[in-house]
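Structures given as structure tokens follow.
Each reported figure results from applying straightforward, stated rules to the coordinates on display, with no laboratory input. A quick note: this is a predicted structure, and the numbers were derived from the prediction, not measured. Cβ atoms are built from the backbone, for glycine too; each structure is taken alone.
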Structure I
Amino acid sequence: MLNTAQITKHFTLRDLIGLLALGLGLYHLVLVSGVFAVSTMEMRLTHLMLAFSLLFLSRPFSKAAEGSRFDRLLSVVLVIAVLGAGAWLLSRWKAIAFSGGLTEPGDFYAGAVIVVLVFEAARRGVGLVLAAITLLFFLYPFVSPYLPGLLGARGYSFERIVIFLTTDTQGVFGIPIGVAATYIVLFTVFGALLSAFGAGDFFFELSRRLTRGLRAAGAKTAVLFSTLIGMISGSAAGNVAVTGTLTIPMMKREGYAAHQAASIEAVVSTGGQIMPPIMGAAAFLMAEIVGIPYVEIMGVGLLPALLFFASIFFIVHLQAVKSDLRPPVQEVEDGRSLWQVLFEGSRFIATLGLLLGLMLWGYSPFKASFWAIILLVVGELLWTREFRLSFIRRLGAGIANGARNVAPISAACAAAGIISGTLAVSGLGPKIAILIDLASGGSLVLALVLTMVAAIILGMGLPTTAAYLILATVVAPALVKLGMPLLTAHFFVFFYGCISTITPPVALASYVAAGIAGAGINKVGWTAASYGLTSYLLPFAFCFGPGLLLQGSLVENVVAVITGTAGTFAVAVAVIGCLNRPLDLWLRGLVFSGGALLLFQEIWSSLIGAALLIGLLAIGRLRLQASHQQANRG
């Protein structure tokens, strides 16, 4: 039997964290239900208090200190600090707002505690890189009087910076933490509930039946399965962890090498972050920062996402042709037809349909997600027809897991608030835009190249959300100044922040997949980067061809669909080096050039690209006929 000390320890390490996560999820569900209303500042403050408390209790100070008495004591101190400072600001924010910004010493002390805790939450939840970048921006107002040239500026006192960052909605409690407290938390809860109720199993069975009998069926199942999971997850490494344990062994049984199977899974899981209707947390932030409805963000992301998945679909098929992989012996099925699988998953289809339909109807994303959650819970009850303790546990676990997943995102959002607030109060933002303009010599193409490099480097050390927030604040305004449309500029940095997860030398999605497949991480990383080559070209293409973002005229959009599909196919042929048979190196170079020209939407580039692709197909057909004739003579 457990003694009292053991029970207390067990409750402290598990139950308290679970209850806190459940409380965070229920708090936001109750808020969005309209049972009671709170102000924007109250909601953001409360969210930060709960999310940071959850983070400090669930993430250790360091791996070496994990489980130690020091770590537990420090975590308790940090929780008391965030709750105390948050409660003080909750009691004072109205007085500060109604007085026009008049503060007292207690406001400064509470704000200073919050700022310090943001750095620690960012370090624990995301990593040292984000904490260091945030600290670098935070220190700028204090060192700016000593900097030369354009970067020089008059200094600010520590008190003024802290007060601005913590008593206004332009700092820690700005748009990023607001999005985390509305859209992101509800969508993470929604995704966690789908997983808890078995949506993943349904999507896998559906994908397996739709690809049955095809060449490379396992790999095509992986593409389709990760596409479906990506619509409810939006996390590259998370998608790999969920889908890879099923799909990577399937691909290896079909004959794919371990590094090939892992690379396919890493690339296709990365696409989940750009796949509507849930494109990852960064997409919700983009909607708020750019100031357009999330439905429009979904529309802009649709064609690039479909081209992304079409590209990897072509890759897996051509790799199977090159390796002469044949459809495996059919596995014994469980007797269910495709229609039976669809019927059993109808509650998940209806839930996703309601979510999308409500957003298209004009509902806000968090309202749409709330009603989708209600339908999901009711549908699960009607399907199981049993309201038992096990159902309540699954429901509670789903809500708690979703809330637990949002805690590190909230830390990243609070850190981004410090960065954006510092840029606003110090005037550094416009100066960075000027520096990028000067570095590129006024050339938009060169500015895009510099932005791409910055986005990929940041994405290697940061999750997509944090990388996008920094780039959207610092770099995107420079692109807009050079003449790029606002939404296109933000989507450009968002896209490269996503695909950084498959870009060596630090490629998180590839590393997770390599671990599952038992393959070398470097080999998987470089193979995944080559398989995802189309995704590196697409952002440049849609910057100069609005049809790829469905932002052009009807004719431009239709042409973009046709040329984009042809271009992704051509690039896939060049990457694998095979059509009906292996291609010579010079032919691969020509077909790659044709594919790249097709992706860029200029009339002449499309015509030249089409001519190159048609020429390749003609050469391939002639060679195939010649080989048949030679075989017949033999």
Structure II
Amino acid sequence: MLVVALLLMSMGCWIGAGLLGLTVHDDRAPLGLGLLGSLLAFSGALAVLLGAPSAALAFRFWGAPAFLEVDALSAAFLLPLHLVAGLALIYGKAYWPLDAAKGSGRWVRIGFGLLVASMNLVFIARQGVLFLVAWEAMAMSAMLLMATEHERPEVMRGTWVYLACTHVGTMLLTAMVILMAQRLGGYGWYECGPFPQPFLDGLILVLAVLGFGFKAGLVPLHFWLPAAHAGSPSHVSAILSAVMLKAGVYGVLRVSGLLPPVPYLGGVVLALGAVTALHGVACALAQRDCKRLLAYSSVENIGIIFMGVGLGWTGRAMGNPWIAALGFGGAILHVWNHAAFKSLLFFGAGSVLHATGTRDMERMGGLAARMPLTAMAIFPGVLAVSALPPFNGFVSEWLLYRGFFAASQGGGAWTEGLALTALAITGGLAGVAFAKFFGFVFLGAARSPEAGLAHDPAPAMWGPMVVLAGLCLALSLGSALLLPLLDRVVALLSPGPGPLLAQGLARELWLFAEMAALLLGLGAGALCWVRRSAPAPEPRPGTWDCGYARPTARMQYSASSFADGWGEFTPGLKSRIRRIRTLFPRGIGFHSGFQDPVGDGFVAPRTGRLALRLMRYRGLQQGQLPLYLLYILVTLVGVFLWVIIRPRLLG
């Protein structure tokens, strides 16, 4: 009961922080209240993961029994929520001040407070209608934040696309809740046993994957995500990517944990996750907008998480608790790891945008010399998102590799081999994409006057980045300490004989941590020795410059030319070169652009044509109340006649 009280107090603190942002003229009160709310919720969730019993509160909602509960699965998602929310609140104090232009600073604070409070409720609600109310509150507060710079047409378009997609997802989830009420005998979410109609369980899980997949960004339901995340303030993008997308993962895990395993569905989700990961990283390669690159990288990592979910479902259906533990444990660990390194990367992108005024990597370059703190803080995030040791992204993907190998050796389906190959290719392409990101943003020469004048941000902005960079390393070196926490989450999703992960992986993860710490120590020592023993630099003569006495920044590789070499792996990348056709050409040109194959190539043209066809019915909307009442009356009479006549026709 105490933990639930802490969560409710946390929600009150965050709502209060948002309301204070509308009224006060100083940021200290909203900041302190929001940080207090995160501290209360973080401590309660951590206590549950460390072994405290689950806490519940029963009440009635709209006349139906309902209850709130904080168990290990809820706590696993509450931890990254309040870690990222607290750091984003500090970051946003300097990045998007209270007195920002056109009053947007105040609306960002109330939207941010409502978003955190509603996600709190999403993770602890255990009744279908209450969950839908919390889900819709989360969706609307996120929309308010996405529309912060609504005067920009691309921001409004991205917000409207998000609004349409989130409501389609909510419609699917409403159907899921209705079917679950039929299945469970009420709207309360309790674990249930086998059912005489297993088809209903499969239908519920399919609706869950589709409805929650819209929020998570599963391919082909992801097309709203890049524009919405790129157009939001960077600290908002961080919490949207690090936490809100994971609400879709939480929903799938929560619903599947209430139902018996469904054969073959795990393989389908596994294949869907593999396609999502490959598509996300391939599209990330094509981007020249640094925040859109990070957004497509989030699609990639959501695919990796769903590969773990599919592996866990496969292990449950096979009756193999070890495979299920590796799948679910790898998915939850990647939820934590992704929250750390992706919020770090969005904070870094926000610092770069704050200093240069652009998200275009073609206009950056050389920022490591001008923003050394930002470059050093963001570099661990680049290594982590590329799944390179000794940082945390490697560890969670290692758990999934272990699970895929175990499933393949245990007579698993072909999907495990597909997922293993997809994960390996995804890791390689992610390394290429983030070599492009870090190289063209921070290395080389400045490509624009703005980049040449950039500087590191205020401590309120680089401080959270340093904390997250340290966390990326700590989650890797201390990953063995996380295994008992993961086992408590896995026990809810797939009960097994004891703490399997702690028993099976602790030794090798400690060995990995020792080797990583040794290599880090040797590297740091070698760097210090080289810097101390290096002789004073001597002037060197200039090298042969091929006749170019004064090379310019335009002679460097560009982000577009780098991506063009990977065009075969990148769907939607279009490039056009004006060829040299004379001996003395006046000039040549190169142009590249990107269209998302699903959103821009498939959905947008068809919805445009549908909108044109529906325009012929615009005359029905006359703005006259009596006419609208007549429409309602005709509809009711038609339904009444159908109810009377239909039984006679069938009889």
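Quick notes on this one:
- Parent structure of the calculated result 4.9, given that distance in nm of label points 7 Å out along Cα→Cβ at positions 93 and 221 is the read-out and I, II the choices: I
- Winner on relative contact order in percent (Cα under 8 Å, 6 or more apart) once structures I, II are ranked, highest first: I
- Structure (I, II) behind the derived value 1.00 of FRET efficiency 1/(1 + (r/R0)^6) of positions 389 and 485 (r between Cβ atoms, R0 = 41 Å, to 0.05): II
- Distance in nm of label points 7 Å out along Cα→Cβ at positions 61 and 437 - structure with the largest value, from I, II: I
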